[in-house]
Structure I
Amino acid sequence: MPSRETITNDVTIQVATINGTGSQSSNLVLTKALFHMGVPVGCKNMFPSNIMGLPTWYTIRVSRDGYLGRKKELNILAALNPNTWFEDVKQVWPGGAIVYEKKFSEAALVGLDPSITLYPVPFEALADKRIENAKLRRLLVNMIYVGVLTHLLDIDAQAVEETIAHQFQKKPKAIPSNVQAFRVGLEYARENLEKRDPFRVERVERTKDRIMIEGNAACALGAVWGGCTFIAWYPITPSSSLVESAIDYLKRYRHDRATGKATYAVVQAEDELAAVGMVAGAGWAGVRAMTATSGPGVSLMGEIAGLMYFAEVPGVVIDVERLGPSTGLPTRTAQGDILQVAFLSHGDTQHVMLWPSTPEECFEFTQTAFDLAEELQAPVFVMTDLDLGMNIWESEPFRYPEEPPLRGKVLAGADLDRIQKFSRYKDVDGDGIPYRTLPGDPHPKAAYFTRGSGHNEDAIYTESNEAYKRLVDRLRRKYETARGMVPKPVVDRTEGAEIGLVAFGSTDLVIRECRDHLLREGVRASYLRLRAVPFTEEVFDFVRAHERVYVIEQNRDGQMCQLLRLDLDPSETAKLRSVRHYDGLPVDARSIAVDLLAQERKDLVHAGR
């Protein structure tokens, strides 16, 4: 029995192991078993950019309050990597516990807080003695740790074994050996480890009727259900799994019922420039087309993105952001492509961006992007990041679309009969969006030349300065029209709050927890979650309604804050404050609260309060 007051369903666990040793499977088993017990659970996978051999850490957070963002306070460490052993033990907070390979040096434990409970386990010896298949011993050591933690945290063993069966359903021969390894750890812990730390989990009903899915897989499903039939891509972490998932879904759902032939195409291009060029060609031809990439790939897409903007060709780009600039650190998360994407290309370009915060919105916004791309006749960017894209998340089940796709202003047949003349780039309705026809339409009025920046309303080449000015002014009107078409922000007002918080994307996950931290310090804050650029009127209203507005983002330069300043009335820009987190780890609530409170104190001192 625990010697201290029991802490139920509120624990952060970190597994420190080696990349390529099968740890991901065991980590997912533990996460999903907790989820199947109805316990709110979030996970973060920090892995190196090589195939195997380097350190990897996997963090599982169980929160009875439903806080599933990253938390710095580590309660339980499962230490299986001798190379990081001395550093890993320093991360455990007082009152926590360490489960570790018994052979590791005891010198690492010198000076630890005496309230930390130690659980040495002979993992390698257990594997050598109890697991018959020598080739699998190194892999199955990780499943032994699952058994040990199952006992120490009072996890439902049946739920774990059922999860193992599900995890390896495509490799049924692997199920018995993994169950055996799990039972080896469970039995050892029951017989040899006296429970002395306060942490445990118990079954609840908080995750009933919910699902777990990666953001990348959710985007892939959204693309398929959004009518995408052409994907061009070049592999790049952390977006590769998005296209790989889309390929699997397309193979399953996109076939002609009569012939069985595929009704889609996926092309792996020679680079990202070629990939977006293919998307432009497919979009021009009337196909719903997309690519997925990350920051370095977006950089290469600039020229074609500008062509699509000026020639008014639809297409979708999903940017799964990572650290930058340039190459390197592909397995760390960030929100650093904001300004790059907002004005991607040369000249006067402005792009529409959507910012999902959950897998459900990844699914929904990817579909929305295809509708907006065709309605606006422009490239539309879905902005996610590694944290949202490559980790599994709890989610509401997806609501599949019931309405048909929105194709926008497309003229064909009788539509062309009713008009005297078709001018491809003329603003007929005053919203900045012209009408288009699709290639192959046999109607004599349907033909036009697709042009870049040098064209007039009739798609005729020109170098007229007046024609160019009319063009870019119309494109600006189209951007203004987009304000009324993109997803509106989610606003949560707090009565009497002087300050407002603005966040977006995966950062949203920690804001509720951050607001609770602030409230304990006597600071009440309203919250607006951005979901799209261009900004809608609700964003401007929110800034006007508060004395100070903190824009929270994961980049060094406060890029979203800069973008807001460009769009706000100059009289309102002084209200904006920037809270930035940019070390490559997912943002945590405590860090935001500490930085924000420090700025608040400075402001109040400056104001003489």
Structure II
Amino acid sequence: MSSSLRSHGKNTVVWVLMALLVLGLGGFGVSNFSGGVRSIGTVGDTEIDVNEYARALQSELNAASAQSGNRIGMAEARTYGIDQIVQARLFAAAALDEQARKMGISVGDEEVRRQILDARAFAGLDGKFDRETYKLALRQQGLTEPEYEAKLRRDSARLIVQGAVVGGVPAAAPMTDRFTAYLTETRSISHAEITAADLTEPLPTPDDATLRAFHTDHAADFTRPETREISYVWLSPEMLLDKVQLDETALRAAYESRLSEFVTPERRLVEELVFPTMDEATAAKARYDAGSASFADLAAERGLTLTDIDMGEVTKDALGAAGDAVFALTEPGVVGPVDSDLGPALYSMNAVLDAQEVTFDEAREELSSEAGMDQARRMILEQSTGFDDLLAGGATLEDMAKESPMQLGHVAFTADSQDGIAAYEAFRTAAAAATQDDFPTLTSLDDGGIFALRLDALKAPELIPFEEAKDRVSEAWAAFETHKRLLAKAEEIVALIDNGATLSSQGLVTSSVGTLPRGGFIEGAPADLSRVAFTLVPGKAGVVDAENRVIVVTLDAVQAADPADPEVVAVKDAVAKQLSQSTAQDLFELYARAAEIEAGISINSAAINAVQAQMQ
């Protein structure tokens, strides 16, 4: 039976021990390679510890496995180049370590101590550094305290070197300006769609030979997809509703437990503006009452917007001391000042929301439906063990339909099937993966139902005979020929425009867009319209062929953005930051590569292979 259908008690101690074991082994595989092999290579006099490589490689494998949802083994990792990525990273780090060593860069004991004490991974239950937690965490990583502290010292020194290399690398101003101008320019365009009504000549009537040739040339359009003939049994909560007996007491208990959903007290839409002193609040209220300042003005003077001070829907009790004053208002207004937990405050009441109550009798139908479905799901869960045992004992799907409430069905399943039980993702996944050698197994559906299926036959994709598909072929031929003629007419119009004509003079319904941003969206038009528009030069035209539509677009003008516009300034800042980071990264990679070449690299392939062999 599937794990989603059974729940067994677990021994807590066993699971804790297992969790520690998994952590100690780095998820899967091992993380400590003892023996005569010490390193996978050197950069100058700096060694790359074999255990460090093992831990880094295991970490990458775990991350790749988590991302893909499947365990990534060493063979697959080599295919993806994961091992090379890890090695490159470690050798680059070693090159920086070697540079730090040569330059005499290091950090003192006090800095190492600070980093250890501040590390959350070493904190105990009180949130402070715990010696035993520290020892256990290092043991799980296969490290001794001296090894970890030496590593921490190397990492800190390396970061100093790296910071000196990449720190303060500004983006080149001309490049920033060019990128910003490119991203923020807008364009004025005109566009017109060409439809079948714009064609001057009707389509000819195709003969059988023409249609047969089209049928052959476009065989993929007239081919039945792979079809899987599948038999199945399933049981959904809806199928058991007539067997569910609802208890009145349970329904009332459900109503009481959800009373806040059914009974809503009177509320107000309120904004709260807090002042430092009562005198300031009183003066502000006087200005409001005199009409010299609105509530929004008062908020703005305190550097706030109405959104900042919006309390939303609140009850009288939620307002505390201000409750009586606010709820005394029967229409929008401002009250106060009132001493709140935050200080003297004015309250703007913007709307009255009346109390609402859905009685038990009014909620009975909803409660009954939910309670019935919940009880039906529990019934399925309770019975599923017996169903699973029947299947394991050799019962066929037909036997299951006779001996249980499960219902038998059949579906000619394709990749496009979405009806009936095929509406469930779990069924589609199982149906697509089934083979004729599989035994039916019980699987859960996301609504609490269950099913089991059997692949009876597999029909390969096949070309639908011409005679059977003739009507479809005729329609497809007409659509294809019409589209071809539309494209030809569009090219004729483009040629005319490129020679000085205007789009509006072509007898087409023409629309204009005054300021189209790069990547902008034009409602009702294909996304490719904007893309094509930004490939043109002023006065020229292009053809958009997308979504079975043909559109001619012309570029009327290019407008440069105002460099002083706040949005443009924000874009420029983002571009400068990204270019600076990219430049810094390139500089770092070049420096690391140069450091490797200067110091010299030695690679121990045998050690690398030994690590990888233990991770197969």
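Quick note: the coordinates plus some simple rules give every number you see, no bench work behind them. Since the structure is predicted, the reported quantities are computational estimates derived from the model, not experimental observations. Cβ atoms are built from the backbone, for glycine too; each structure is taken alone.
From I, II, which structure was percent of Cα pairs over 41 Å apart = 33 calculated on? The structure behind it is I. Taking mean count of other Cβ atoms within 10 Å over residues 45-52 as the criterion, the top structure among I, II is II, with the largest value.
For the read-out FRET efficiency 1/(1 + (r/R0)^6) of positions 101 and 597 (r between Cβ atoms, R0 = 30 Å, to 0.05), a value of 0.95 was computed from one structure; give its label from I, II. Answer for the origin of the read-out: II. Among the shown structures I, II, from which was the value -15500 of helix-only ellipticity at 222 nm (-39500 (n - 2.57) for each DSSP H run of 4 or more, over all residues; to 500) calculated? It was calculated from structure II. Upon calculation of distance in nm of label points 7 Å out along Cα→Cβ at positions 373 and 461 from the atomic coordinates, which of the structures I, II produces 2.9? Of the options listed, only I reproduces it.
Structures I, II were shown, and distance in nm of label points 7 Å out along Cα→Cβ at positions 285 and 509 at 6.1 was computed from II. Look at relative contact order in percent (Cα under 8 Å, 6 or more apart) for each of I, II: the largest one is in II.
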